[in-house]
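Nothing in this text is a laboratory measurement; each read-out follows from the coordinates by a stated rule. What you see is a predicted model, and the numbers here were worked out from it, not measured in a lab. Cβ atoms are built from the backbone, for glycine too; each structure is taken alone.
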Structure 1
Amino acid sequence: MDRLKIALLAGGNSSEREIALNSAQQIASALDSAKYDVKVIDLHYRNMTYTDANGGKWEVDKNDFSLTVAGVRTEFEYALIIIHGTPGEDGKLQGYLDMMGIPYSSCSQVSSAITFDKISTKRAVAGGSINLAREVLVTKGETVDSKAVVEKLGLPLFVKPNASGSSFGVTKVTAVEQIASAVEVAFKESDEVLIEECIVGREMGCGVVVTADREILLPITEIVSKRDFFDYEAKYTAGLSDEITPAPISEDVRLKLNRMTLEAYRKCRCSGIVRIDFIVTEAGEPYLIEINSIPGMSSGSIVPKQVREAGMTLGELYDIVIEDSLKRFRAR
């Protein structure tokens, strides 16, 4: 049987580039080499580059999404996307693949654009049973009335880029005088900034996959940061956070998280492996933080730990995702 020719697209243009490259190596080793012919492609701005075993670099032909190495041409049949941030998580890459007629592993172009944009995510899920923090949206060039923000939302506050990941540019502010500088930090990552009320509670990460015939709700992870919040350093520096899987929560809270996870996944029209994060208050009420349409898959990432706790391998989970996305693509 011919192996499916997969371009494992990694890297990207954002501050999360190195994280994505690390995730790609983990996925490449997890995929069944008897089923898949996988080549890791580093996408960086306009370049898509494959590095062979001898260190030779070869460019993907973007006109037909093919790769020629030492005279041997590969026409890719599938794209497995592991790019955090732009252009993998914001829908730009999905738009290119749609035009090229290549099936892929992640959310669609529309769904990716919605979930990458935090205010759009909140608007998409509003009106249902999902709890949301109050917010103020600031566009670059606008003047922030810090006192008015505090009067509306109180203190402390979170100031974050509207479109970014891995907590880059996120600041927790505890005084009105800190808001203006926190907004400037966030603007370095995004042209829009979200200022949100601080919901006090425990952070939970919920991995989920929904296919045409099954719902896979992975064991929930409690994220306990040893810093003021789960920022970039806490996420990617060993010892700065504890990630407890399964989370020590009541059955009632688990069911609420599962229900809200599926509701958010469906309302944002997600597909593939997604991680949805919540804050659970002392009263046991979850509040949505964000939807990660392409969550980290490195050895220290949350979803791979959840997969292991569920008694699966990462390769088995990707088998499910690849099979489902190919069926949906062929049914168009």
Structure 2
Amino acid sequence: MKKELRIFIAGHNGMVGKSLVNYFTKKKFGKLILVSRKELNLENFAKVNQFVKKKKPHVIINCAGRVGGILANSEFPTEFLNENIQIQTNLIKSAFNFNIKHLINLGSSCIYPKNSKQPIKEEYLLTDSLEKTNEAYALAKIVGVKLCEYYNKQFGKNFFTLMPCNLYGPNDNFELRGSHFVPALINKIINAKKYNKSKTEIWGTGNPKREVMYVDDLARAIYFLVREKIKNNKKLLNIVKKNPLINVGSGNEYTIKEVALKICKIANVNTKLVFNKNYPDGTKRKVVDNRIIKNLGWSSKISLDQGLLKTINWYKNNN
């Protein structure tokens, strides 16, 4: 069944999608169904529905969506809301329409309430107000989470959503106006050396803590969960039935300043970090509770130093 398994990876050209394609290919796991945005507009329900009907995948993994950092979220809230809602609902509805047994949706730890107790448990979703700087994205992703839950309750499905912590790695968006904090730091610090800048400005105080994970660890987690789902792992199915959310994180958190200093050390860059407090920090601390996925038998393997080195080298070779 492993080789006959048809797996549709939506968003295969993004950072997570590319990592997932590489990992599944390396494992010789399933026949991958890949389609570009030009060939299939995931925001068009009729086309998505027809595509799923024609290809008949056994598994749908939703890695697609509009993502970005604080600035991008602030400047384009309607795009973040509309595009992400449409992509998720189209894929989830099509999976239901054609009785696709296995669907994994991707959320994010940033959609939990702003002032969640730490570490953040899955059941904390919607228990308090959201972080304003990414509210549109969070609202859209919550729609996907709840739609999976409603299909499970109403129709006996077992769709679920993974909630990864802050991700980084090759193929990330390093463009400063749209990137998350790790690729933005890499961009600024590497270019400080390239252009002989004695100072590098970083937004905010540098004090917020973030749990960060190299993207290949998430690919491993998805591979692990797909295998367990196909095997009808009762423990996993019972978890999904109660609350179709599973956190995925490294278990390690660092301040933004600590990550910046690590990048400077690994890249051998001598620049003074200047923190501009006129820019917002976002959530002060964000680390997810990994107990559910750890109890299933998965844990993160790639350290921050290893992941940053791979990401910095990729950035240097591709920019």
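When helix-only ellipticity at 222 nm (-39500 (n - 2.57) for each DSSP H run of 4 or more, over all residues; to 500) is calculated, the result is -14000; to which of the structures 1, 2 does this value belong?
Here the read-out was taken from 2.
Rank structures 1, 2 by volume of the Cα convex hull per residue in Å³ and report only the one at the top, that is, the highest.
The structure with the largest value is 1.
Who wins on FRET efficiency 1/(1 + (r/R0)^6) of positions 13 and 173 (r between Cβ atoms, R0 = 25 Å, to 0.05) among 1, 2, i.e. which is largest?
2
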